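In what follows, structures are represented as structure tokens.
Taken together, the values in this text are just the output of simple stated rules run on the coordinates, not laboratory data. It should be emphasised that the depicted structure is a prediction, and the values quoted were computed from it without experimental measurement. Cβ atoms are built from the backbone, for glycine too; each structure is taken alone.
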Structure P
């Protein structure tokens, strides 16, 4: 089957956009030392150990209740920086290679386990390499999902995407490309906003609103899988979108309106009950 030039061009442009977006995220993933994002010691310990330990990379401390033994590079990667001061580089971390420490600073029900369990797949004996893999995975996930969200209706989403890029640098990009749980939260809320707007603006075009609705649901799951307070953020975004899109004088009760209303109820329910 011969592909049309327009389709090839569409795919090529989106692939290039995803690649450039990925490289933007990945640049920080490689550039920052382990421990470079907020609470990374807590997050990495939670990833490395879970709640029951993760031999051989992490094990329960037999001498301390609710404590884990794991590499210092994962449990306290910024330890040497705190000891030496801000005038020293992360090269001081070489001194703690191969050393272990006991800590009770890990997730014990405060955050959802899905995000932490997923990134545990990348845990290995080399802490730095493992952390870079996790960051690259988050960067790739963000690049793909955001590109898909924008591509569903490029004509209407282009302005929103450009506006997002303007405000995303540097803090949002910094968090998305990190191992912080906020990475998935920011990816989810970004895609949810774009996908929901796309679905509502194209509710008479099934081939657009259907995949957009599916992506919005995936975004809800992604957000709730990373931070428990993400549901409140999504609720605020959803209410703002509905208020913006529907004015009392413009509501017409037809099939599309009923479907949209029912979808809204389902979406709100999913905000508070994880998939």
Structure Q
């Protein structure tokens, strides 16, 4: 009797599931089927490392027609490294999903796959980054919707990367110098290309400073002072940059590193030139 009562309750619940929820579940299943059928042979869906929690496929209305396109990420199964990572855009036309765009890039990790309004025109671009290797770093591609397809409008090499989306959109690009220290640039769109953005750099500088001061607390190495001075010059923090250069020169002179002394001297010239121009 108890089992019959439980079964009756289950049937009643199932019969009273709202229609929109039932349709949503069905649509999700249908979309998953479409995505899987769109994959090239010998490939599998893959999640990017960034942004966190990104699924293997994303929905976004790239052309502002009120209907979402589907961006699918996959990895080709290969016996040898490097692997090949790809992205496909599916567009719905007359109730049929069509593959309208695809890109592939060799690498070891799909580092980034996401959407951001890099060009600041109100419509997000597709951002695709693949790690080539520990030494070579990663390559970032930015694609914009143009004439019913995605067109590459910019690309940049990086070892670490962060998309800044506070008041203005920008890209913080970290490029390795020595060991775990980096030259950092902050880029934004000037209407035609990515360029250095002094205002965004100044706002982002505390993150760079915090990272390098933590490293310096562990090891008083010249290359940390060198990249810190570089960051301070870019942020127009000239007094801080002078002190960082002095600290770095003291270390390399004590070690007898003549080439590194020359590096700091060149950095001093850059500092003095920028001071005069401001």
Structure R
């Protein structure tokens, strides 16, 4: 499904998908879901620089082919592609306290492939841009191997595709970032997929942890102020329009209140298979 211009209806098109280049994997997407972030970028709220493009970043499928220099993946493997790449060699990947990769840092915002800055999609020779390095709204997509998690082949792809973003983001925000404990008081602002995943993970003066799952700076400020001023943790998962700023007094953090972001819930690509196993065992 191709978006030719910001805000225009998605158009079903026959496209050409190039073979995978070195360190790339071509995946047959069997299932994909819709995230609010897809709508955000469909509207061009990121500045609208990358059109035409193929959206989608919550998907699952089967490896169709691999390029040279790809290790640990082969045709037939069941996988979840992830926008949070993990080279497993840089300083940030080697640290245990972040899921940001120095090599691929924010490269997913680009509309082209990481390796050569070209598109792997085209229509009649005209390039079609990538989205988050994944573009799961295509029957076939080409993804860098650092963005691919091999999963249990017995797991249901129609369900685990949700672990590509929303469920992992919400679950990890509560588990990894908010570090919620039994007995903690919690506030969740925005009960979409991400917000419900936060609630799923957690069964006098402010809550122990609060979560913004809407993508609105005014709600973000409310989330911050609802956290306890001494030990509260405010976690931001949503994104607002380019140019919007979150403004607050430094005194909001003076006594120890913490404000944290939660890209992909703090999970690394290598954690995704463990999440699938956790789902399969419950």
*Out of P, Q, R, choose the structure whose coordinates give helix-only ellipticity at 222 nm (-39500 (n - 2.57) for each DSSP H run of 4 or more, over all residues; to 500) equal to -5000 when calculated.*
R
*Can you spot which of P, Q, R the value 1.35 was calculated from, given it is Cα Rg over 2.2 N^0.38 Å?*
Q
*21.5 is what came out when mean count of other Cβ atoms within 10 Å over residues 132-139 was calculated for one structure; which of P, Q, R is it?*
P
